[in-house]
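Any read-out appearing in this document is the output of simple, stated calculations on the displayed coordinates, not a laboratory observation. All of these numbers come straight from a predicted model, not from anything done at the bench. Cβ atoms are built from the backbone, for glycine too; each structure is taken alone.
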Structure 1
Amino acid sequence: MTRFFDGGPSLEDLTKLGELALRCPSAGFSQGAHLLILVGEDLQKFWRESGSGDWFATKSPGVLSAQAVILVLADESAYTNRYSQSDKAGHGLEEAENWVKPTWLTDAALVTQNLLLLVEEQRWGALLFDLFLEPRKLLDAFGVPPKVHCAGVVAIGFRHSEDQKSGSPTRIPRKAAVDVLHIGTWNTPIDDSLG
């Protein structure tokens with residue numbers, strides 16, 4: 001994750017990246033993920049209204065030099081509408097509260113992963129974070145419909161030459177595969193199943 005930006009790609013390049021990021025699976029091909037790209041005055045409005053600007057100004061001011069932030073949005077009504085259609089009906093999923101998990105957020109997470117990988121492929125920088133205060137108030141300020149939720153925010157720009165690795169990964173080691181990869185049952189570590 002980048003925490004010190006130096007400008008960034010054009011809106012045209014960001015739009016092309018967004019189009020690619022959105023090309024991922026979605027439950028029932030509901031296609032309920034959306035991206036809201038904020039640059040220029042809209043970006044400044046985001047920093048002010050979200051509370052993120054004040055926080056980053058004191059904790060990591062280089063983030064405020066990002067060219068853009070992209071809000072990854074999940075439209076729950078796209079899923080409830082899709083699952084009320086005849087080929088999907090009968091599971092009770094036309095009501096959001098009947099979903100075991102909000103799959104619209106899972107699908108938006110897939111878009112987020114695509115976006116981060118595409119940014120890395122371009123050798124740009126990105127920082128994934130969440131909305132700090134009153135997400136609905138911020139979404140309303142940008143005209144986002146009530147049943148659309150923010151799954152995450154990605155700041156994007158060019159990495160500043162002085163950007164250094166920071167954050168939790170610099171203090172906490174990555175878990176070994178044997179600790180997080182299981183074969184067959186939770187209690188069968190990868191080493192036991194291969195040997």
Structure 2
Amino acid sequence: MTLDNYRPHVAGIVTPVARFCIKLHLTPNACTILAFIAAIAAGVVFYKSWVLFGVVFVMLNGFFDAIDGAIAREMNIASPRGDFLDHVLDRYADIFIVCGIFWGDLCPWYIGVFALTGVLMSSYLGTQAQAVGAGRFYGGVLGRADRLVLLMAGGIIAYFVPAGIYGMSILGWALLLFGILGHFTAVQRFIHVWKELKH
């Protein structure tokens with residue numbers, strides 16, 4: 001299900017955009033930071049229940065997050081430091097966006113915490129695989145790209161259906177899905193890595 005598996009198939013679109021960004025003198029780290037700023041803005045406007053603005057900032061976060069690596073590859077300056085910065089700010093971006101939704105009126109706090117733990121644990125298992133020598137692994141049913149698409153779709157639907165379903169916003173239901181599928185993804189990644197390790 002994860003949309004991350006389709007990244008090679010969109011290289012024909014991403015590469016020209018990356019080259020255009022290079023002409024604008026955007027560096028990979030600058031795009032990583034812009035993605036993070038967009039995530040902070042998304043969290044703030046979700047907190048205020050301005051869901052369409054939240055969708056726009058989530059789109060900007062996804063755009064800059066997708067383009068930073070492409071720029072690094074085009075400029076031949078991909079580095080462990082840039083990769084580290086990208087992963088750290090991605091996790092903080094997830095925290096700001098999810099917290100913005102459940103600190104406001106869009107979702108009960110306990111569902112928000114459930115979603116946040118699912119998001120963070122699935123991401124942690126992906127990078128921890130590399131740390132223990134099994135290679136970075138981002139398989140499973142729910143990756144970051146999937147979450148961003150669900151947030152954008154949920155935000156648009158929530159705008160037209162502000163009453164939500166059974167008393168909870170559509171974005172609240174999206175976070176519940178994040179929690180369920182996020183933890184399921186973490187389990188999938190754990191099993192994969194456990195099988196890859198010899199001892």
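With distance in nm of label points 7 Å out along Cα→Cβ at positions 119 and 143 computed per structure, which member of 1, 2 shows the largest figure? Looking at the calculated values, the largest one is 1.
Could you tell me which structure in 1, 2 was used to calculate log10 I(q)/I(0) by the Debye sum over Cα atoms at q = 0.13, 0.16 Å⁻¹ as -0.81, -1.06? Going through each structure in turn, the value belongs to 1.
Of structures 1, 2, the largest value of relative contact order in percent (Cα under 8 Å, 6 or more apart) belongs to 1. From which structure (1, 2) was Cα extents along the principal axes in Å, for residues 15-70 alone calculated, if the value obtained is 36, 17, 16? Value 36, 17, 16 for Cα extents along the principal axes in Å, for residues 15-70 alone corresponds to 2 out of 1, 2.
Here helix-only ellipticity at 222 nm (-39500 (n - 2.57) for each DSSP H run of 4 or more, over all residues; to 500) was derived from just one of the structures 1, 2, and that gives -26000; the source is 2. Between structures 1, 2, where is distance in nm of label points 7 Å out along Cα→Cβ at positions 111 and 135 highest? Once distance in nm of label points 7 Å out along Cα→Cβ at positions 111 and 135 is tallied for 1, 2, the winner is 2.
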